[in-house]
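Next up: some structures, all given as structure tokens.
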Structure 1
Amino acid sequence: MSSLPVTTDFPVRVLGGPTAFFEYGGLRFLTDPTFDAPGDYGRPEGPLLTKTAPSAGSPGDLGRVDVVLLSHDEHPDNLDTSGRALLAGIPLTLTTPGGGERLRESLGDRVRGLADWESVELDRPGGGTVTVTGVPAVHGPGPREQVEQLAGQVVGFVLTSEGLPTVYVSGDNASLDAVREIADRFAPVDTAVLFAGAPRFPVLFDNQVIVLDSAMAAEAAQTLGARRVVPVHYDSWAHFTEGGDALEAAFTAAGLADRLDWGKGA
């Protein structure tokens, strides 16, 4: 991806699963890095996760990455072995407060956890700053404190900068209440990178979705007043139960199909 001036139509490159790459304010951002090969992943205490397709690119294809926006570090479909190795060479990783503590041993000052509504200012090349604000995300149905006991802590991000569009990166969020809180503070959003796919596990939350399903993603887009929606986290894993066709259908039914950007550019 070349260093182009950022406009409201800055390109986003979707690499598969939750991983997307974009330039904003002259800084180059990567979400939830996952580059491992297809196969079975997981921990003994958690459900088995099966990756079904390779990433549409490798870390070497990206060039410089300035900041990783990591919704959470605890699940291999959001941070895999290749992604962890990549973090060692990235100047800054922003993640959950708990993730910041876990990753500090390996990354030191190059990782920072953001609580809800906590912001960090990043220097833009040539002057000015980009503000990244941590925003609420809930990785399952129900009260956040109960969900976090089973699915862990998750964070979303809002990027703002003088003269630039507002960008929202949802992370693994299943809560439309959280989206409404974010909209109250930041709407309208220009670009929403929405994690979707309706992932489910029979052993978790009675098989209810733990990240937005397609209809919820369309509702989130409406709530945010999003001009453009870049869906991620809907392919390449067996536990994602709704793919691109379901997203297209839901956004079409909501009259929002023209807002979808599948991230094929960049």
Structure 2
Amino acid sequence: MDTINLAIPKGRMAEGVLRLMEDAGFKVLANGRNYRPACADPRFQLKLLKPQDIVRMVELGRHDLAFAGHDWVVELGAEVDDILDTGLDKVRLVAAAPRTGLSTLRSRRIVVASEYERITRTWLDREGFDYLFVRSHGATEVFPPEDADMIVDNTATGRTLVENDLEIVDTLLTSSTRLIANPRLGKRAEVDELLLLLNSVLDARKRVMLEMNVAASNLDAVLGILPCMRMPTVMPLAGEGGFAVKSAVPAKEVRRLIPLLKAAGATDILEFSFSKVVS
């Protein structure tokens, strides 16, 4: 049986990826400090790599699949197939500078520090800056003001930039963790199964199950409020006591829905989480 070579990023991205894999049924089994952990599904052979290295290895065909940041796919201009956006580790790649220096950035030659040379140069050239590029190797936010006039770095909340007295000049790119594939991999049943189960977990994380009892006289009003994937499940209660109704609803709407359902006549409302949704 041919195995699928799957690379997993080290560092901050790993936690979300490993949890997603486990929830989908592909638990990653640690092997001490070994960079080659085992997968609960033996069809997949795993290796841990730095996020910056993963993309190129997939492009070269050394790995079939990998979880990688979209920012590094763009930075490297890699020819890979983006087959799933997990939505994990959402960040913005931004240009930032000290607040006091913003007004003079275009009037002189500036030093710009970043790990992302390709993306940074493309943006600076398009915006018409006169600049000297300096490659950073982590902790880019500490460069200004002594060592750089501007930086290009990724940020999730912007808090670190604020703490270093930096102001966002522009957003160059939005990024998240993607599952990428070598274009020459072709169609494989193992990959289709992996995608199905990963998507089922990601969809389940966006929903909760609401169950409630509803009197017959209130059923239409409750169903008129209740969102669902296709149709709610409606089952008669024992003794002609009305109906039991359940539906998978968007989690972000629950706070608004429960008071509306209660007002429409629903009682005994229960909320449950679940692990997978397969449409």
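When distance in nm of label points 7 Å out along Cα→Cβ at positions 37 and 133 is computed for each of 1, 2, which one produces 3.4? Source structure: 2. Taking FRET efficiency 1/(1 + (r/R0)^6) of positions 29 and 141 (r between Cβ atoms, R0 = 25 Å, to 0.05) as the criterion, the largest value within structures 1, 2 is that of 1.
Comparing distance in nm of label points 7 Å out along Cα→Cβ at positions 53 and 69 across structures 1, 2, the highest figure is found for 1. Among candidates 1, 2, the computation of mean count of other Cβ atoms within 10 Å over residues 13-20 that gave 17.2 used structure 2. A value of 7, 33, 40, 17, 2, 0 for P(r) over Cα pairs in 10 Å bins from 0, in percent, calculated from one of 1, 2, originates in structure 1.
Comparing FRET efficiency 1/(1 + (r/R0)^6) of positions 61 and 109 (r between Cβ atoms, R0 = 41 Å, to 0.05) across structures 1, 2, the highest figure comes from 1.
Laboratory data are not the source of any read-out in this text; all were calculated from the coordinates shown. Since the structure is predicted, the reported quantities are computational estimates derived from the model, not experimental observations. Cβ atoms are built from the backbone, for glycine too; each structure is taken alone.
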